[in-house]
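Following this line, the structures themselves.
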Structure I
Amino acid sequence: MKPLRLVPRNTHLPFVRYRLIAFAVSAAIVLGSIGAVFGIGLNFGIDFRGGTLIEVQTAEPADIGAMRSTLSGLNLGEIALQEFGSDRDVLIRIQRQEGAEAEQIKAIQVVRDALPEDVEFRRTEFVGPTVGQELIQSGALAVGLALVSILVYVWFRFEWQFGVGAIVALSHDIISTLGLFALIQHEFNLATVAAVLTIAGYSINDTVVVYDRVRENLRRYKKMDLADLFELSINGTLSRTTMTSVTTLLALFSIYLFGGAILADFALAMIWGVVIGTYSSVFIAVPLLLYTNLRRGDDDDVDESLVPEYERTGNGS
């Protein structure tokens, strides 16, 4: 039985030839995303805006759908429910009500009256706007530190030129994800921050695989035009990249469609991140190396007459 291949062997697609078009598209995406974030703004969830957390326990396995339907009709704004621990434990998040502490206490009482009498209220906490602001700052700090750490890692593993290309591609992925959430106004919460950090890890893993092939080919084909060499490297890893992305997307679409409202925003961010991360690894991270004065290795020249014709003849420009 032959193994499944989404991409044929020995492809020679001209990715680098169309780098200027890709750069223009990416610049438009980034500028549009920045405009959406500052113009429309992110729809911050309860984690960042502040609100009330209520932990309850039901006598029987909780019917999350019925509870969400009941609480959504109370006109308390955004309400999120999540199972944790056993199937009888539910965490209810209610957005911060307009007014002082009295209004928050009133909202809690409204929830108590709406739920059945056999529901046990085990814990109630109020998350103020100050804590929400601290969470926003902590989330931004986590993303920033992740980018710096990745830059240092790639710099030491390869050369500084590779680090610059990786950070530009990663920033492109993260900014476009923020822009997507600002544009469609899906809730941006701590789970979404976790998704952004996961996107950074996924994207750099994909980029490093291609960079490894680029470094190997730089040492093998010292007389080959750099644009052709980069296209050879991208095409050489294209089958692996495509297979990894498709299998990851299958799992993420399943989570998005069947995982419930709690996981939908996380899955959406990851789906976009996988798609845009694969794109940036191919069209941004590698072609940028053409403009960084990248040096070749010190190994002996490879006899290019022994290299297959599809590897020696490139269409890059």
Structure II
Amino acid sequence: MKLEGIHHVTAITAEAQKNVDFYAGVLGLRLVKKSVNQDQTSVYHLFYADETGDPGSDITFFEYPGITQGRAGSGMVHRVTWRVASADALEFWQQRLTQAGYEATRTEDALRFSDFEGLEHELQVVQSDDEPLIANHPEIPGELALQGFHAVRAYTNDPGRSNALLTETLGFRPHAENSYESRGEGRGGFYHYDPAPEQVGLQGAGSVHHVAWASHPEDQEGWEQRLRDSRQTHPTPIIDRFYFRSIYFREPSGVLFEIATIGPGFTVDEPLEHLGEKLSLTPQFEHLRDQIEPKLTPIHNPRESWTRQ
């Protein structure tokens, strides 16, 4: 069994509309699913990805209106790294972000910035045989667009304690000091450790909740058994999330991991051309629509203004 890199990254926001404006409007990702947290249905769960909602490009957010600002600390992911194709893309994104009011710091092969709530991002020029995962946006040429995830960076003061779980159980390959690669037959992604800051982490707006790694559906029972046999963590049973099946556990450094299946995907309840246009409730919650929908923040998707032109 092999994991196929990063499936999705889930974070927290206090303001759904600003979140949509940034990730769909500024970064040009497609809002592919507007749903609710299946463990707390009063909370939005917004999914952004490439044009077809593929794993490997999917950043998601729970909206908790009014929640305090988060702060990344030990045992938390603190930065999300995206692939771009060229230095020209970095130049394009530095100008676009600056014009939108976001400070972006350029290095030779990367660009770093934070969203409106402080969630750190990095764009990195990556040459890869992996399929570019690109969303359509009228202001962003395809050759300059984000191409999916490259890595996540987490804080820890003891990276060695996670080595056995990452390499022996999950099959990650050591790549450099405190860095690992998860690579399957179709896709890969990196997991990096950085020394933790002195301040204790705080889950809140602008912080990452968990990172999910992609599994082939037929392997999910095998991953559950392998995690239990490892005795290095305490995985949940397989949970059916309708769009994928999930196993959750904390790796020894404290970061919350998920193994999520590649499919059935977001078109299971919406046609591809209309992904994310309406509130999607999974079958166990559809009968509660009249109770759930009025409690959610009304949001406008900037994509609607140009897809109708």
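Given that distance in nm of label points 7 Å out along Cα→Cβ at positions 19 and 35, derived from a single structure, equals 1.4, which label among I, II identifies that structure? Attributed to the structure labelled II. A value of 3.5 was derived for distance in nm of label points 7 Å out along Cα→Cβ at positions 51 and 235; which structure in I, II was it taken from? Label of the originating structure: II. Assuming 1.26 is Cα Rg over 2.2 N^0.38 Å, for residues 187-258 alone as calculated from a single structure, say which of I, II it is. Going label by label, the one that fits is II.
When Rg and Dmax of the Cα atoms in Å is computed for each of I, II, the one that comes out at 18.4, 56 is II. Here helix-only ellipticity at 222 nm (-39500 (n - 2.57) for each DSSP H run of 4 or more, over all residues; to 500) was derived from just one of the structures I, II, and that gives -20500; the source is I.
Every number here is computed from the coordinates shown, using simple stated rules; none is lab data. Every value quoted in this text rests on a predicted model; they were computed, and no experiment measured them. Cβ atoms are built from the backbone, for glycine too; each structure is taken alone.
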